[in-house]
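Below: a set of structures, written as structure tokens.
Only the coordinates and a few stated rules stand behind these numbers; no lab work does. Since the structure is predicted, the reported quantities are computational estimates derived from the model, not experimental observations. Cβ atoms are built from the backbone, for glycine too; each structure is taken alone.
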Structure I
Amino acid sequence: MTSQVVPPDWSALLALQRATHATLQVLAAELVDLDLTSSEINAMANLADGRGRTVSELGKAVGVRPTTLTSVLDRLERRGHITRGNRPGDRRVVVVELTSTGRTAATAIREAIARLEHRALSSLPVGDIAVLRQALEALAGLPS
């Protein structure tokens, strides 16, 4: 494996922070009518496939601890976007699912994300996008 020299004034993590803030601002502007926070948008986007998830599974997908996710889920439930119920056969496990209103909002979120990704990344070669995804997954998989 060859080692690459990274300029001392460049940091992948700082670039990731800038990219995160920039994308959140664009998404907030595009989704202003949904009146959701970035944390709520993230949770809804991760539920957009329609598959119910446990709070633990959703927390892992969103990148936060389940206890941190609770207030986000409380707000989404009050607004009628999600329901929380028990898994059949195990009342200790809470499963989060989208309501019909939530599915509509989640679809709009995923479409906005897809448009933003296309605008930002369409000029990059597919291989570069794959490497970017691999790097982001490595960062997301760091133990806390």
Structure II
Amino acid sequence: MNTPRENALVGRFSTYGSAVEIGVGRRPDVAVALAEAGVDVTVTDVAAADELGVPSSLRFVRDDVVAAGERDHPGESYEAALVYGLNLPPELHRPTRNVARAVDADFLFTTLGYDSPAIPVDTESLPEGETLYVAREGV
């Protein structure tokens, strides 16, 4: 059962055919719902999938987005139309943007609410008061 917030995010993200979630942690509900909606989803985290309880139905890649953002190419697992992060801390905004740019993907994210984006963004208001940040291209 997804929350109204998660449903709003899934509705917005499901317009993409493929997506990569950065830092899935212990909350894979949006990724699971996207996969169920037919989106080709990969989730990443620095911790192991079994430590996090990531369902086996999701494609999981253990990687550090900071390291991926410094590589010439972040890796095949990041090849998607959308790279997104939920409750993404500011120190991961630039590296994730770099990954998204390297694979020519859109980068959308939410913060914990009190954090400001560390990169230039446009905002979208989603139902349930969620603010979605959209990384600006070329900035």
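Structures I, II were shown, and distance in nm of label points 7 Å out along Cα→Cβ at positions 45 and 85 at 2.8 was computed from I.
Structures I, II were shown, and distance in nm of label points 7 Å out along Cα→Cβ at positions 77 and 93 at 2.6 was computed from II. Highest-scoring entry among I, II, by mean count of other Cβ atoms within 10 Å over residues 69-76, is I.
Each of I, II could give distance in nm of label points 7 Å out along Cα→Cβ at positions 37 and 53, but the derived value 2.4 comes from II.
So helix-only ellipticity at 222 nm (-39500 (n - 2.57) for each DSSP H run of 4 or more, over all residues; to 500), computed for just one structure, reads -7000; which one of I, II is that? Among I, II, the structure yielding -7000 for helix-only ellipticity at 222 nm (-39500 (n - 2.57) for each DSSP H run of 4 or more, over all residues; to 500) is II. Of the structures labelled I, II, one was used to calculate Cα extents along the principal axes in Å, giving 53, 33, 25. Name it. Source structure for this number: I. Among candidates I, II, the computation of distance in nm of label points 7 Å out along Cα→Cβ at positions 21 and 109 that gave 2.3 used structure I.
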